[in-house]
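Nothing in this text is a laboratory measurement; each read-out follows from the coordinates by a stated rule. From a predicted model like this one, the values you see are computed outputs, not experimental measurements. Cβ atoms are built from the backbone, for glycine too; each structure is taken alone.
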Structure I
Amino acid sequence: MKYRSVFDIIGPVMIGPSSSHTAGAARIGRVARGLFGREPKWANISFYGSFAQTYKGHGTDVAIIGGLLDFDTDDKRIIDAIKIAEERGMKITFLEEDAIPDHPNTARVMIGDHNGELELVGISIGGGKIEITELNGFQLRLSGNHPAILVVHNDRFGAIASVANILAKYEINIGHMEVARKDVGKMALMTIEVDQNIDNKLIEELEQLPNILKVARMVD
């Protein structure tokens, strides 16, 4: 993998002890929180590989819950994140999975409340950097390092072009884009990482397009 700066190697400013097991876990939790759009009422966290073996000693458990509370990697409240979450009424379950993952630092995050649920799989690839590899059953690749728009849509001709036209209208530059679908002509997911901040009006226009089912925004 390529690093853009010395801070990608050393890792971010963070509550320790590990950039991979702590900072990365916090970012996975925070991405889940951002895509869910609110603080969840329950969280089921499954750890795989080295996450499952060391999550208590390395603070992976408190870090990922801190992310769900929208705490950044250097927020001192991460140390008490589980206690804070439980005081706010969040029900938390941790599971140590035996399955062998594609990456040793893997977590499956399932969160929800009475209005909905979200499930994602995230991996911590080192230096506090992460990738989201699955979202609600869709395979994808989302770094979590840039503003992003996720568009659930019907797999129809012109859907991708209509979204791209709206982004061009707002002079939004696309850094990375991919489309995943569960079957031809069924539901699909556009994952679009961009270089600029995402305006609420842009999101509203995307939501009004034909064949667009749901739009979620993730800020950097």
Structure II
Amino acid sequence: MKTNEAKTRAAEILKRLRKKYPDAKCELDFTTPLQLAVAAILAAQCTDKRVNMVTPALFKKYTNAAAFATASQETLEQQIKSTGFFRNKAKSIRALAAALIEKHGGEIPTDLDTLVRLPGIGRKTANLIIADAFRRPGLIIDTHQIRVNQRLGLTKNSDATKIETDLQKIVPEENWISWSHCVTIHGRYTCLARKPSCAACPLTDLCPSVQLEN
């Protein structure tokens, strides 16, 4: 597909998804960049709904990076246990907080290159923080993005970073946040991994995979 054609299709896809999901946004609850970073770590292999059940008490007890950095590993594990993989997640949260104290005055940095060097922060989470905590353009490539963008024929790649690059060529920067949330919500609730709900999808005439998935 030529770039101009892909840009036109992407614009129409986003228009329709915005109409279907007018309130699409990050489904993790947070009020600060640090809270979003911690919630994102907890969300690995866990639903946002479950994370949101755990974080109110967690954020009430640990109000800043220093509090997380000095938290007991065992205590933190118990508080986040229901999110799964709690030992590694607790280690990542404490390591992140310690790095913030040591190198960044206890604050979450605002640029991608610095964020991805922090413990527990991959490129997806870094873009999430940039987009939703700092409201700057970021493409958040999660498993839903990979699946939906492949099905729509907007990428042939499976690597998240390569898909991010593909999308940067066809989605205007000012639409990156909206694209991130609309496509992810679509993948989460309509374009499901095992059995996509093609009958409920507003993109069937734009999707080369629709016949294959039904």
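Here is how the numbers come out for the structure above:
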| quantity | calculated |
| --- | --- |
| Which entry (I, II) yields the derived value 12.4 for mean projected area of the Cα convex hull in nm² | I |
| Which entry (I, II) yields the derived value 2.9 for distance in nm of label points 7 Å out along Cα→Cβ at positions 72 and 136 | I |
| Source structure (of I, II) for helix-only ellipticity at 222 nm (-39500 (n - 2.57) for each DSSP H run of 4 or more, over all residues; to 500), computed value -16500 | II |
